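> So, here come the structures, one by one.
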Structure I
Amino acid sequence: MTEFKYLIQDPIGIHARPAGLLAKLAKSFEGTTVYLTKGGNTVKASQLMKLMGLGVKAGDEVTIGCEGGDEAAAAAALEQFFKENL
């Protein structure tokens with residue numbers, strides 16, 4: 001499993017628009033499962049409603065984990081996504 005941590009910069013946090021884009025990106029890596037963890041709660045990043053249910057706000061630290069055959073590429077793409085969008 002490949003993991004990285006990210007401190008949310010977006011003043012609104014993970015709201016509908018970036019959550020939808022994140023779920024779409026997570027689904028694009030076939031054979032790789034992407035997880036997002038906040039405060040001990042972990043959800044699959046491809047599940048939009050569960051992702052939004054975490055209630056991630058500005059200043060929260062999240063851990064993103066990628067597991068599967070394409071985990072290194074997925075982690076790199078997701079890290080870039082977080083820097084650009086959140």
Structure II
Amino acid sequence: MNIVWTALLGLAAGFVAKLIYPGKENMGIIVTLLLGVAGSFVASYGGQWLKLYEPGQSAGFIGSVVGALVILFVYGLFKKRQAR
């Protein structure tokens with residue numbers, strides 16, 4: 001159930017992160033939501049690795065949004081490099 005909760009939280013976090021992230025990224029809603037899910041998993045497992053969360057505990061909504069913003073930032077860097 002923990003993985004399902006992290007994924008659902010990531011869907012919402014991806015949407016919010018896309019609204020917060022500055023600039024215009026040409027990506028569809030599916031990619032945005034998938035990046036949000038990835039950010040939620042990064043926040044959850046990265047937080048466990050940094051001992052911010054207990055094992056098995058998922059990141060909260062704010063942590064998931066921050067994780068999604070980091071993923072969006074990295075995605076933007078790779079996208080800009082490919083455009084050259």
Structure III
Amino acid sequence: MIKLIDWVIEHQKGVRITWYVFLAGIAVLSLVVDRSHAHTWAEQHIPFFWSIYGFVAASAAIGIARWYGHSGIQCREDYYDD
């Protein structure tokens with residue numbers, strides 16, 4: 001696992017480009033999906049709806065977790081130095 005992390009750190013630019021290409025591919029494939037059997041209005045009429053929804057939901061979860069952590073649940077970095 002450490003070797004994998006070291007490899008990713010050494011090749012950050014390539015890994016980042018690969019993930020952007022992967023995400024763009026998912027977005028393009030979402031345009032090809034048949035929307036005639038969609039369950040909601042948003043699925044039928046908003047392009048990239050599930051991509052946008054997933055990004056907003058993940059961003060909200062991260063934001064809430066950071067707020068919760070900074071509100072007192074996290075210890076300061078020098079906690080054990082006292």
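Laboratory data are not the source of any read-out in this text; all were calculated from the coordinates shown. As the structure is a prediction and not an experimental result, all values here were calculated from the model.
> To test your reading of the models, identify which of I, II, III gives 0.95 for Cα Rg over 2.2 N^0.38 Å when calculated.
This figure was derived from I.
> Moving on to the next point. As an exercise: helix-only ellipticity at 222 nm (-39500 (n - 2.57) for each DSSP H run of 4 or more, over all residues; to 500), calculated from one structure in I, II, III, equals -26000. Which structure is it?
Corresponding structure: II.
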